[in-house]
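Listed next: structures, encoded as C-alpha cells.
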Structure P
Amino acid sequence: MRSVVAALAALLLLALVVPWIAPAAGGKVTVTHGLSMYGDLKYGPGFTHFEYTAPAPPKGGAVKLAALGTFDNLNPFILKGVAAAGIGELFDTLMVQSADEPFSEYGLLAEAVEVPEDRSWAAYTLRPGARFHDGSLLSPEDVIWTFETLKTKGHPFFRSYYAKVARAEKVGPRTVKFTFSPGDNRELPLIVGQMSVLSRAYWTTHDFGKTTLEPPLGSGPYTVAAVEPGRSITYRRVKDYWGARLPVNAGRNNFETIRFDYYRDGTVALEAFKARAYDFRQENVAKNWATAYDVPAVRDGLIKKELIPNEVPTGMQGFVYNTRRPVFADRRVREALGYAFDFEWTNKNLFYGAYTRTKSYFSNSDLASRDLPSREELRILEPFRGKVPDEVFTKAHEPPTTDGSGEVRQNLRIAFGLLEQAGWVVRGGKLVDARTGEPMTFEILLDQPDFERITLPFVKNLERLGVTAHLRTVDTAQYQHRLEDFDFDMTVKVWAESLSPGNEQRDDWTSEAARTPGSQNLAGIRDPVVDRLVDLVVAAPDRSSLVARSRALDRVLLWGFYVIPHWHIQAFRVAYWDKFGRPRIAPKYTLGFPDTWWVDPTREAALLRGRGDAPR
C-alpha cells in the first residue's frame, strides 16, 4: 500500500510544480517522470534507485584505468582533436537512460517532461536545484544555447542526430519546449533527453570551436582534478554535487577519483595492468584472455578474472570497404574479397574458439534478420524490388565458411568467378582491371597492433587472389583524423547497436552522412533504398514494426557487401585487482563499471596485505 501512496504523492507533486502547456496540437498531453520508446516504463514515479545499483554503497577510494594513444582536447562536442577518456562525466544530461530496459529514460536535470500523444513536441522542466560547478543555476537559456550550438558548431553527428528537432523555446521559468519537424519519429523526445547541457555564460568567453586543455565548466558528478596532456587525466568527485541524492544517481558515481593513464598500445597496457599500474581491464583480445593472465596474482586471487554475461546487442564489427574508392565500387568485388577471410581458421587458431561469427548488423537481438523474409518484411521490401539485389527476397544471408584447416581453395575459386564477372583478370600473378591493366591494390588501415596478427592471414589469402593489400598501423590521432576525412581504403569498424535503433541510423548509413566528414558512414553508402529504410526504422510506431523494418534494413545492408563481418561474444571479459564491490544484480545492457561499482575498504586492505605493502 505504501508504494501506491508514494506514487500518488509523487504525481501530485508533479502536478503542482510542472507548468501545463496547452495541447494546441498533438492531442492529450502527458506529464511524466520518464519516457520510453513505446510507453512501458519499468520504474514508477516513486522509485528510489535503479535495480542494478546498490542503494547506499560506500563512497571514496581511487581507481586507475587505462586508455590507448593520446588526447589533446577536453571539449568532446566538436570534431577537432582527440577527446580525453571519461570527459563526459563532467556534463549532466536532461534525462538518464536506464541500463535494464531497451530504451527508457528518467529525469536528471529535468524533473518532468511533457509530451503529446503524437510526440510532435516535448517540454522539459528543469529541477530548481540544478547548477553548474561554479554554483550558477542551470537555466532554460543554457538548454536552448546548447541545442543551437551543437547543431550549428558541434560535431557533424549532432547535425544529423538533431536534424528533425526544429526549434527550442522557453515556455516557462524553468521549462524548454522542443518542437519537432513533421513526420513519424517517436524517438525524438528521448534523443533530446540525452542532451548534455552546457553553460552559455562559460562558452561566451571561450571559443567553442577550438580544442582546449582547460577543463570546461560542467554540472556533472565529476570535475577535472589534473591533466598531463597526452599522458593522463584525473577526475575528482564533486563534493557538493547538486544531483547526488536523485533516484537516478543513487548508488552511482562512487569513486572519489578516477584516473586514466595513456599507453602506446594494448600490449604495453596489458603488462602495466599485471604490474598493478591500474586496477581494472576489459579484455577484448581472445588470445590474451586465454594465455596472458597465467600469472601469480591471478593464481593467488589478487586479480579476479571473470566472464560477465550480458544481453547487449553486439551490432556489427568487420573489415569495412570505403566504396568511395573506385576499386570497391562494384558489389561483386566486395563479395569476392570476403571469401578470402577465413573466420573458422582464425577462431580456432587465434581466438581459442571464443567467438561466434557475426551475421547481422543487429546481432544478438531480435532485430537481426534470419532465414527468409517474413510476410511483413516482404511487404516492406516489395516496393524496392529491382532496386536491391534479388537475393534480398530469396536467400538468407550467410558469410562464407571453411572447415578451419586453413585451406580456402574452394572459396578462392568462387571469388575468382565473381571477380571475372566484375572485369578483373589475372596477369603475371596479379589481379588487374581487364580494361586498364591496373592491378588491384589497397591499404588496410589499423590503429591497434593487436589486429595485425588477425589481418595478416587475410592479406596472405588476398595474395593468392593476386590482390596486393598493404597493412598500415598508425597512431590513434592520425587514425581518427583519417577516418573523419574518409581517407582510407579499408579499415576495421564497429557499429554498436541498441535494442531501439533510431536516429543514429541516419549517421551510420544514409547518403547525407556519406558526404559528411566525421559521420559513421565509413562505407560511403549512397543508396536511396537504404535512405528510405532508415526513415522507416526511425518512424516505426510500435515494437513489432520496428523489428520488421530493422530486419529489412539489415538484409539490404548485408547483401550490399559493405563489410566483411567479423565476430562477437555475449559476455564482458574483465580482469581487476580485488579491491571492488559491486551490486548483486548486474545491468542487462552495460558493464556497469565504473558507474555502479565501488572500492571495498576491506578487500582493498586485504589486497595490500597480499602484496606485502599494507600501511603500518
Structure Q
Amino acid sequence: MDKKPYYISTAIAYTSAKPHIGNTYEIVLADAIARYKRMMGFDVYFQTGTDEHGQKIQEKAEAAGISPQQHVDGVAGEVRRIWDLMNTTYDKFVRTTDPMHEKKVQKIFKKLYEQGDIYKGSYKGKYCKPCESFWTESQLKDGCCPDCGRPVVDAEEEAYFFKMSKYADRLMAHIEAHPEFIQPESRKNEMVNNFLKPGLQDLCVSRTSFSWGIPVDFDPGHVVYVWLDALTNYITFCGYDPDGNHDDHYKKFWPADVHLIGKDIIRFHTIYWPIFLMALGEELPKQVFGHPWLLVGEGKMSKSLGNVIYADDLVRLFGVDAVRYYVLHEMPFANDGVISYELICERVNSELANVLGNLVNRTIAMTKKYFGGVIPAPDAPEPLDDELKAIALALPAAVEKRMSDLHVADAIDEIFTLLRRSNKYIDETMPWALAKDESKKARLGTVLYNLLESIRFAATELRPYLPETADKVFAQLGVADKGVGGLASFDGMPVGGSVGEASILFERIDIPKKLEEIEAENAAKNPPAVTFLPDIPFDDFCKVDMTVCKVLACENVKKSEKLLKFQLDDGSGTPRQILSGIAKYYKAEELAGKTVVAVTNLPPRKMMGQESNGMLISAEKDGKLNLLMLDDGIPAGAKLC
C-alpha cells in the first residue's frame, strides 16, 4: 500500500543577509512537523530554499563591489549551512536563480498576460524598499510602510499589473468554505477584514527601475516582480509545467498540505498566491500557517537595533537539541515568543537537565547498580503503577491530537507530562529503599522496568523534536527505536536484555557564569557604537581654550590612588598646576618633558586639598585611556584651533 503523500514547505529565505534565530525557527518548526509525519507513515516532501532576486539584493551587491549572483551564492550557502547545522531533513533546497525556475516563471508570466490577467500600465505611489512593496497614501501607517514601519519613497515607473479584483470573490468563497485554509484564526480574520473586504487593488508584477530579476522575455527592460517570482517556487520546483505537462512528483504532492510562513508575509501567501493559482487553474494549498515571531525582549530582531541572535552562536553555546527544544517549546501557537540567553539557560536546567536528563541518568544508573545492567522482569505490579502506564499508553494519541493542528509546543508538553510523572514515580516508589530489602527485589525490578519503558515511550515521541537526544536515550536504554508502532503495549523493553551506559544528556548550566561569558564574548564581537553629545553652537566651541603645554614635573598625589599632579609650562612664564586622575594608566616619571594639551580657561577646583587649574585632554574607549601627546616641536602656549 502506498504511503499517503504530505507536502510541507517553508517560505524561502530572502538572501539579503545571514538568517537569525527568528528566521531559523521556521525551518526547525517545519522539520519537526516533517519528521513527525514521516514517523506516522506519510511519504513526506519537505521543500525549503532561498529567494534571490530584487532591488535590495542588487543594491547590496553593488555596495559590496560584487555581482548580484556572487552575493546570493554566498548568502544561500550560509542559509543552507545553518539549516543543516540545525539537523533539518528537507528533501529539496531550492534557489530562485535556478535556470529551470526562471524559464517556468517567464512562461507563467506570459500565460497570465495572454489570458488577460496581466496588463501593462504605469505605477505612481509609495514604495517600501526593504519590503519591496508598493502602497497607496491611505494604506500607510503614520506615513510609513504598514508592514515594517520604515519610511517609504515616491516611485513612478512603467509596469505590468495583475487583476487581483477579478478573483477576489472567488478567494473569499474559498476561505469561507475552507475555514482551515488560513491558520491561526487571527491571521484569517486579519486578511479578510483588512484586505479582502475593503477591496483588492491590482498588483504590480514587473519592475523597470532595476535589472536583478527574471526578465519578461517579451518586453525587454521589465523584470518579473519578486512576489510572482518567489511564490511560484512552491510549484515550479515540485514539477509544475506551465504548458500542462506536469511530472509525476507534482501530480503526487500538489496541492501542498501546508505552507509554513512568518506572519509578516501572510498577505502574500493567502491573497496573492492563491489568486495566482486560481488564474493558472491549479488547486490551492490545503493550509497556510502564519507562525508568530520570536522576539528579543519586546522587539523583532534587527541588525540595525543590534539585538540579533544567530543560530550557530546558540548551538555553540548550548547544543543543537537544546536550541531546537527552546524554539519549538517556547513559541506560542498564535502569539509572539521571547528569546534570551537567560531564558535558554533556565529551560536547559529546569526541563532538559532536570526533568529529562536526570530521569534517564538515574534510571539507567539504578538498573546498573541493582541488576548489573540487565533489564528486570515486571513480575511484581502494584496499583501505584497503573497511572504511569496509562499516561504512557495514552501518549501517542495525545501527541497526534496536538500535531494534527500544529500545536507543536503542546505536543512536547504531552511528552514532558510523562517524564514528570516518571520522576514523581521514583519519589513514590523509592527504589533505593526497595534495594535494601532482598524480599522486595521483584518489586524493585518492576519499578525499574516501568521507568525504562516510560522512557522508551517518551524517547520515541521526542524524536521529531530532539532527534539527537532521542538517539542518545535509545543507546542508553540498549534497544532500537521501533517507532510509534512499538508503543501499542507497555512491554517493549526486552526482559533479560542489557541497558547501555549511563551518560549525561544535558549538563546543568551555571547561569551567572554562562551569562558573564556570553556578555564578554558579545562585547568583544560587537564593541559599543560611538555616541556623540548634542550639537552646540560654534561660538560655544570657540570659548574653549585648548593650550599646548610642556610637562615640567609630575608626581603622585599622596593618599590618592588616582591623581597625578602636573607642573606645566603653558607659555605664560608662570607654571600651571593641574591634577588629573590618570595614575592607573601612567607612571609619573614617564611623563616629565612630554608635550600635552590642556583646557586652560576652566575655573580652579580643589582636589584632595590641592588646587587644579585646568584639565588635560585624553582619549578613552573600552576602559582604556590615552593622554593626548603632541610632537615635542610644537611650542608651549600654542593653541588648538
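Given 2.1 as the derived value for distance in nm of label points 7 Å out along Cα→Cβ at positions 107 and 283, which of the supplied structures P, Q does it correspond to? Checking each candidate, the match is Q. Figure out for me which of the structures P, Q the number 13.5 belongs to, where mean count of other Cβ atoms within 10 Å over residues 403-410 was derived from the coordinates. Only structure P yields this read-out. Starting from the value -12000: which structure in P, Q was helix-only ellipticity at 222 nm (-39500 (n - 2.57) for each DSSP H run of 4 or more, over all residues; to 500) calculated from? Source structure for this number: Q. When volume of the Cα convex hull per residue in Å³ is calculated for each of the structures P, Q, the largest result comes from Q.
For the read-out distance in nm of label points 7 Å out along Cα→Cβ at positions 235 and 491, a value of 5.3 was computed from one structure; give its label from P, Q.
For distance in nm of label points 7 Å out along Cα→Cβ at positions 235 and 491, the value 5.3 is produced by structure Q.
Can you spot which of P, Q the value 9.3 was calculated from, given it is mean projected area of the Cα convex hull in nm², for residues 43-130 alone? Value 9.3 for mean projected area of the Cα convex hull in nm², for residues 43-130 alone corresponds to P out of P, Q. Looking at structures P, Q, which one was Cα extents along the principal axes in Å, for residues 83-314 alone calculated from, given that it came out as 49, 43, 38? Value 49, 43, 38 for Cα extents along the principal axes in Å, for residues 83-314 alone corresponds to Q out of P, Q. When relative contact order in percent (Cα under 8 Å, 6 or more apart) is computed for each of P, Q, which one produces 20? The read-out comes from structure P.
Read-outs: derived from the displayed coordinates by stated rules, not from any lab. In this text the structure is predicted, and so the values were computed from the model without any measurement. Cβ atoms are built from the backbone, for glycine too; each structure is taken alone.
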